[in-house]
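Okay, got some structures for you below.
We did not get these values from a lab; they are worked out from the coordinates using the rules stated. Please read these numbers as outputs of a predicted model, since none were measured by experiment. Cβ atoms are built from the backbone, for glycine too; each structure is taken alone.
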Structure I
Amino acid sequence: MDTSDHGDVSATRLERKRIRDRRAKQAARRRFLDEYSVLQDTISSMTTTLETMTATRKVAFGSHCILGWRDVARSLAASKDESLVTRRSLQRRLAQNTRLIQSLYTWVASMAPQHAIATPEYAWKDVHLSADTDLRAIGLNWIAQQMLHATSLQVPNAVFPTALEDAIHGEWGLQGGKIYVQLVLDATVVEAATTGWAFSQALPTIIHECRGGITNLHHVKTTSSEVCYNREEFPDRVTNGLYTCFVEPDRVVTHYRTVRNDAAYPIPTKMTEDIQEWNVIRPISPTKCVIRSTHVYQPFKAYESMAAYADDISPSFVAEATAQCPATLDDEIARRFVSDTCAMMAGMNTMFRKLLLKVQATPEAYPCPF
């Protein structure tokens, strides 16, 4: 290859390199112009937004700044006020709880120790309520929860018939008596619970055949429970009655009990026995349910014989039992206590069924306890 040919090749290569460089620069310029255009559009959009915000702030606050010092001051003042409110609320709650704790200590310390512990088969009869409003609320809730958690012990399945039929039976001794009632109803659980709630609170009026003797002292209702505490004053008897209702996934449980030791509403000393009641309502089908109940009667005094026990509760009772079975007087008194109370329960069941029909006919007239 001569010198002229070599020169032509070099010139060709140089020209190709220049073309490549020129195309690369053109591509880079196009990318730059595209990015510049996008950036300009973004700047324009942000400028418009800024101008809008500035104009709005100017109208509202008379200033061109986006966040004026007045805004900052208002925000700080609001935060300060909120913190002060929270602090005062916490201080009040702390003071209230401190006072409540001290009141609880004082109240418990004032009680005489319980040396004789009742057997678990019988119910907790010696409950106390303080005159202090807050302590009373705690005490009533405590008693209600105690009765709820004792339900399985007081209403055991073993003492009820397996067949779905009405049944009443009981037992009695020196510690008191228990009557077990099973009631099968053509009713929903809600209908039965509503009837039971209305019936139990109306029962004192029915028994004493006297209206106007009931005063509500405490009432708390939630979506799954209701607690009601009444003063029940009648010419021949004065009691304080606690009524509760609890809704659980598979049952509704209602309770009743008398409260003798109430510092604010004391009971006369002639009250001779404590009465407690557990009712468990379970569905059998969508339109039928069964109620299993335990009614507990406990004398406040201790007795050496059923004759002495009955003499305090019903003096004429002893004379009648003595005339019939003088040799086995205690057994006869216990039998009569059971039979008479079972007969009373049978009569109450009849009244309950009549009230149930009214509840089913006009449900809006009877408040549901949950």
Structure II
Amino acid sequence: MRGQLQALLRRAASTQGRSKIDIDWDNLSFNLDHHGQEMFCAVWNGPAKGWEGQLQDYGPLSLMPSAQALNYGQSIFEGMKARRTAKDRIVLFRPEMNASRMKDGARRLCMPEVPQHTFINAVEETVRANSEYVPPLGKGALYIRPLLFGSGPILGLAPAPSYTFVTYCAAVGSYFKGGQLKPIDLVVENKFHRAAPGGMGGTKAAGNYSAVLQIQRAANAKGFADVVYLDCKTDAYLEEVSACNIFVVKGRTIKTPPLTGTILPGVTRDSILQLARKRGYDVKEQPIPVVEALEADEIFTTGTAVVVSPVGSLTHKGKRRVYGGGVAPTPVGLELYGDLTAIQNEQTGDHFGWVHPVC
């Protein structure tokens, strides 16, 4: 109780003199222009002490140049959103899945796990401390970035002696330019691969994302919004986009690549699978040949950042396939987007128990 009181007093002191935020909610982008003023920071200095943390002002972290994460890449992260809903409250969406995925990633990278209650408490405190940055209903969301990394110094290749867990946030709009439901143009990558069997493709490790930057930049320069990666064994099957999962629709059948260790187990991916089954679609998690995607009725991508994003075209070896005319959302993706966001915004009943109230 005393610790909670001290935290409240610290927050009150930090917010005194803070100017009222001035954000154009109608023109939010997906960036850090409107980052929160406070973040939660915890440190781990051994199993005897466990995780010890609190809210503090958003700002630089102090690290030695020999920090493990800077030298050997011992770093994982999560992506979450808090929304202001139709019930005029702020909620999270399935935070226990993010907590579980971070625990899995921590084990894979030999880092101490962040217990679920510690993870969710840190996220909740971050949201409450920055509640004024949560956009009005329908204007965007508060994007939350939990980050776990080896902050302790080390020279030889080994796990870090100490770790830092941080959650920070920012008010954001659509991930892709042009708006949430504007169809995007994707290109299939034929030379480079995002992940390999036995690697870390199924882990939200920082290195997985830096590895695709060169390919993504080249695709952006040619006018594509993002890149679709293929399996590294045959170069014939879809895996995922740089930062989101992919779905292919043909008639009443919806397919997405299976979780075989090379694909991230997305929270939105799992939610869409359940919503599609509830609607009576024939849902399959199985390998999808590129040629099948080129003959599909529609394609869409899913992720916390992108939500559900319709694909306007897919280009593979110079062949361009346009879906739904390429200018308007395709029907199945749009339908499932509506189902998902209605739950997230508390505009319909939450039969799955996915919504997690914060304040």
inquiry  = Quick check for you: by FRET efficiency 1/(1 + (r/R0)^6) of positions 131 and 331 (r between Cβ atoms, R0 = 41 Å, to 0.05), which of I, II is greatest?
reply    = II
request  = Please state which of the structures I, II yields 16.5 when mean count of other Cβ atoms within 10 Å over residues 147-154 is computed from it.
outcome  = I
key: distance in nm of label points 7 Å out along Cα→Cβ at positions 43 and 163 - highest-scoring structure of I, II   = I
query = Given that mean projected area of the Cα convex hull in nm², derived from a single structure, equals 44.8, which label among I, II identifies that structure?
reply = I
ask   = Quick one: helix-only ellipticity at 222 nm (-39500 (n - 2.57) for each DSSP H run of 4 or more, over all residues; to 500) came out at -7500 when computed from one of I, II, so which one is it?
value = II
